[in-house]
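Below you'll find the structures, each written out as structure tokens.
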Structure 1
Amino acid sequence: MAKNIQSLERAAAMLRLLAGGERRLGLSDIASSLGLAKGTAHGILRTLQHEGFVEQDAASGRYQLGAELLRLGNSYLDVHELRARALVWTDDLARSSGESVHLGVLHQQGVLVVHHVFRPDDSRQVLEVGAMQPLHSTALGKVLS
């Protein structure tokens, strides 16, 4: 049986840590949260930074997710077949209902929003593409479960 590559597992854990809760974390925070030596954490962060997956704030030295992750995420959405097939339909539904439309797929233990059309009014709205919603407490989650 093939074993997972530990350094990739650590890098993924680091990205998930930076994605949750407080958006900027210092090296010590990251290392202690993941149970890693500072040198190991720094090496992974430096590599992720070189690839554009992590950015370091020059003033504070703290780390945050990088723009390359957004580009990769958007490419996932661009080729998502359900999203591509629903683009026109969701626009029409939002226009005719006067409500926002969310299109989501099951992902891990929740719903990943792959398309969102705003309500056709002038109210302030936030784009939710890429957001994870729980299965148990959202209408979209309940429909999919």
Structure 2
Amino acid sequence: MTQIDRRAARVLLVDRAGRTLLLHGGDPARPGERWWFTPGGGIEEGETPAEGAARELAEETGLRVDPAELGEPVWHEVTEFSYRERAYRQDQDFFLLRVAEWQIDTAGMDEDEQQTITEHRWWSAEEIEASSEQIFPRTLARLLRGLTEVVS
């Protein structure tokens, strides 16, 4: 299987209670396997990571922000996964955005997002740690705690 290299940008959307928004979904090529993940996705040609993160956030949650509001990435990782029977190596930046609260609006999801994202939920770091479900990135609870300590 040929590996596809791509850049991505994701958003750690954190509410005033310190919970982060995660989306739930899976790969249509692997029905029955589901996981939780942060809003975000691939960066389009000509986009900066912040622009890609802002676009994806609007598509997947309805929250529109100026890319400048995202600031600099708070974390970076390289991950490998398969999706629709293709192997990916994804180099991704994570941005932190704090909101008082937000009601999710999925009307802006593209066709692929509609097929793969089935629900959303706000999670605390404790709930993430206690969960037996697949949650990505795997170090999310530790990352959220570190970001909370920086702000406190």
Structure 3
Amino acid sequence: MLPKKVKKRASLLAIFLLASILGVFLILNTLNKNILYFNSPTDIKISQDLNYNKKIRIGGMVKKNTLEINNQEIKFIITDFKNEISVSFKGTIPNLFAEGKGVVAEGMLKDKRFFEADRILAKHDENYMPPELKNILSDNVK
């Protein structure tokens, strides 16, 4: 039989371990729900298990001569030089957003050819390109 002191320490250790495991589980579960996955138009085209109800990020270059701006929305095409996807956005675009420049859009897919963005990320100077986008573009240009 174990002494009272040992039983008390063992129970405190067990409670601490259970609380730690529960805390880690809750943190990882919350992080997993808030992760936005980055995709290129080619990734979307070849993907078989797209979740149309989950927010994602899509990136590539704004195709030249596709930018249409009217009072209500902005439409353009994102390309990775292999595939393209049409994007619709309602809101204010960053100053550096332009045709022929890199862009990352956050939002939801409507289908494999149409993306409805609720945020445009183009806050970089003309020399910067996100590493994921640089890798995708270098793979597709070869």
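Which of 1, 2, 3 yields 3.6 for distance in nm of label points 7 Å out along Cα→Cβ at positions 3 and 83, as computed? For distance in nm of label points 7 Å out along Cα→Cβ at positions 3 and 83, the value 3.6 is produced by structure 1. Have a look at 1, 2, 3 and say which one yields -0.20, -0.40, -0.48, -1.31 for log10 I(q)/I(0) by the Debye sum over Cα atoms at q = 0.08, 0.11, 0.12, 0.19 Å⁻¹, as calculated. Source structure for this number: 2. Match the computed value 32 of relative contact order in percent (Cα under 8 Å, 6 or more apart) to one of the structures 1, 2, 3, and report its label. Clearly, the read-out refers to 2. The greatest value of distance in nm of label points 7 Å out along Cα→Cβ at positions 11 and 51 among structures 1, 2, 3 is that of 3. Source structure of the calculated read-out (helix-only ellipticity at 222 nm (-39500 (n - 2.57) for each DSSP H run of 4 or more, over all residues; to 500), -7000) within 1, 2, 3: 2.
Read-outs: derived from the displayed coordinates by stated rules, not from any lab. The structure presented is a predicted model; accordingly, all values stated were derived computationally and were not measured. Cβ atoms are built from the backbone, for glycine too; each structure is taken alone.
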